[in-house]
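Chemist: Structures for review follow.
What follows draws every value from the coordinates through simple rules; no lab data is involved. Every value quoted in this text rests on a predicted model; they were computed, and no experiment measured them. Cβ atoms are built from the backbone, for glycine too; each structure is taken alone.
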Structure P
Amino acid sequence: MFKIFHIIGLAVVISLSAVSAKAESVNLKLGVLKFGTVNWELNVLKHHKLDTKHGLDVQVSGFAGKQASSVALQGGAVDSIVTDWLWTSRQRTEGKGFTFIPYSVSVGALMVNADSPIHSIKDLPGRKLGIAGGPLDKSWLLMRALASEKHGLKLDKSVEKVFGAPPLLSQQLEDGKVDAVLTFWHFAAKLEAKGMRRVVDIGQIASDLGIAAQVPQIGYVFNDNWVSSHPGALKKFNTALLEAKAILGKSDQEWERIRPLTKAKDDATFAALKKGYRAGIPSSWGGHERKEAAKLFSILAKIGGAKLVGPGKKIEKGTFAESVTY
């Protein structure tokens, strides 16, 4: 009889401990695009229970578009989304409290067919150029800035611009309906797997413009209320993220596990996506990178103006979470 009560008592203690541990974990509601690449590392984070390890309970919600996720963050439906720090700075300028930590340094690339006569930006005038992301796309603005500074070209006037969704533009490039495509990194990787040629990476363009560090343009953006309500939780989440990135950076076996999430139709595409993701893992984030981000802001603001950055003349204080450096 004593043994029975002892076992029951032990079970109750274990159960209560589990409930207590769960109660002490910090809930984090993340809003991400349903088919975005960020889902890969979040899947790894959840699969290996890296959030639980650091006292968090990460709950991921999928959204159909960037605008929907932004509305969810501003309305308090989620605590964090993945977007860029320019948006974050603009929101802070307008009195809305959000803060940024890095996701990836990969942005995009200018892609052409293998036999294209286009070998540099200076070959673009007179061509039909597909641009993903719209007239204020940051990659397009940076390419315009470099064309003007290094080659004296006004790309906005000298190319025939075709704005559209990345999958549509990729198909138009394959069909020969556009001469080149400026697109996001994962679509560039897919095109490369099909034999298309990479003319220049946006990271190289930023470097040519004098940006002396790999500055992540997109990241996890948090509501300041969540950050202040859970002291230390943001840093713990970033640690969990870095652990997930480290797994994807080293383990080919882990990539095989998440392969269905990549939607890769063949081995070449899968290999290109894996290579592209790994190349985008930030190696450092601190004072140097933030200083270079300020320089990047100035370049983008000069081209994009108030339509891009709002009334702010510089990155608003608090845009980058001060507790997160590595």
Structure Q
Amino acid sequence: MIEKLVDLRDAIAEHLRAGDKAVLGACLEPDVPFAATHEIIRQDLRDLNVIAPISDASTDMLIGAGCCTEVTGAWVGNVSGGLGHNYRRAYETAEPHKLTVHDHSNFSIGMALMAGAYGMPYAPMRSILGSDILRSNPEFRLAENPFSEAAEPVVLVPPLKPNVAILPVQRADRFGNHHHWGSRGLVFEAAMAAEKVILLADEIVEPEVITSDPSRVLIPGYLVSAVCHVPAGMHPSPMTGRWQRDNEFFNEYHRQSRSRQGFLEWLDEWVLSLPDHAAYREKLGARLERLRIVGAAPAAETNFAAA
């Protein structure tokens, strides 16, 4: 097996390119890879199309930093605060740049990633019939269901094939095998649809730990391009069994990013003036430790014996 354990800086530099389509977390609110978001900004990667199945503030940061010029998704913002201020400024006033939005509903983005994951030419759905999304996104096609006796309309959603999916997991080994538990959202579909997968592992373990419970593996390790040991790499978002959500950090970001100058000051303090995620954790100090989950609610014992 090939060892894939690398530094986050090197993983981003090797596997993500300007102009790529990227998924940064796909579990909706939990497990947003903010450490990767910050590293992308430090490396000044440009013209990214961020596929955003509830991106929390991550995509808003990338827009404000000038890295993201296209968004494919339903919404960009701060779950605890509202619509992202950088997102709104870029779309409405082209500050700091023009933003192109490929409009989706939360369900249609999931269907598009599913189609990409399974090699489907499109995914049919009905829930956006009658919505303005059919006008705002010309990539969707209106058709008739060929299996219905009546003239039943359906929407054909084209597949999404990200260049890179960056996904946090609770633990991984050095070969790319891993465990993830808790809310999964669209993480499986995003991983299977992507050309490359970068994992941000909260913990690195021996392979026997992973093989002890195959049901928690998202995708086989040979489909993983890089594993990065990044404890609390999803801060300020939560991670089941490891870290609580830092609500006040989100609120502080939302307040400060209300103005362009305020966002630039936040960006300098929390991203650009720090060399890496280790320095970010050090800056958080005791605040981060207070977010560590110390309670335990383990699953029932499972027997995988074959004979």
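Chemist: Comparing P, Q, where is distance in nm of label points 7 Å out along Cα→Cβ at positions 42 and 138 highest?
Modeler: Once distance in nm of label points 7 Å out along Cα→Cβ at positions 42 and 138 is worked out for each structure, Q has the highest.
Chemist: Computing relative contact order in percent (Cα under 8 Å, 6 or more apart) gives 20 for which of P, Q?
Modeler: Q
Chemist: Moving to a separate point now. Out of P, Q, choose the structure whose coordinates give helix-only ellipticity at 222 nm (-39500 (n - 2.57) for each DSSP H run of 4 or more, over all residues; to 500) equal to -15500 when calculated.
Modeler: P
Chemist: Say we calculate distance in nm of label points 7 Å out along Cα→Cβ at positions 90 and 298 for every structure; which of P, Q gives the highest result?
Modeler: Once distance in nm of label points 7 Å out along Cα→Cβ at positions 90 and 298 is worked out for each structure, Q has the highest.
Chemist: Here's a follow-up. As an exercise: Cα extents along the principal axes in Å, calculated from one structure in P, Q, equals 64, 58, 35. Which structure is it?
Modeler: Computing Cα extents along the principal axes in Å on every structure in P, Q gives 64, 58, 35 only for Q.
Chemist: Work out the source of 12.9 here, i.e. which of P, Q gives that when mean count of other Cβ atoms within 10 Å over residues 130-137 is computed.
Modeler: Q
Chemist: To test your reading of the models, identify which of P, Q gives 3.9 for distance in nm of label points 7 Å out along Cα→Cβ at positions 106 and 282 when calculated.
Modeler: Q
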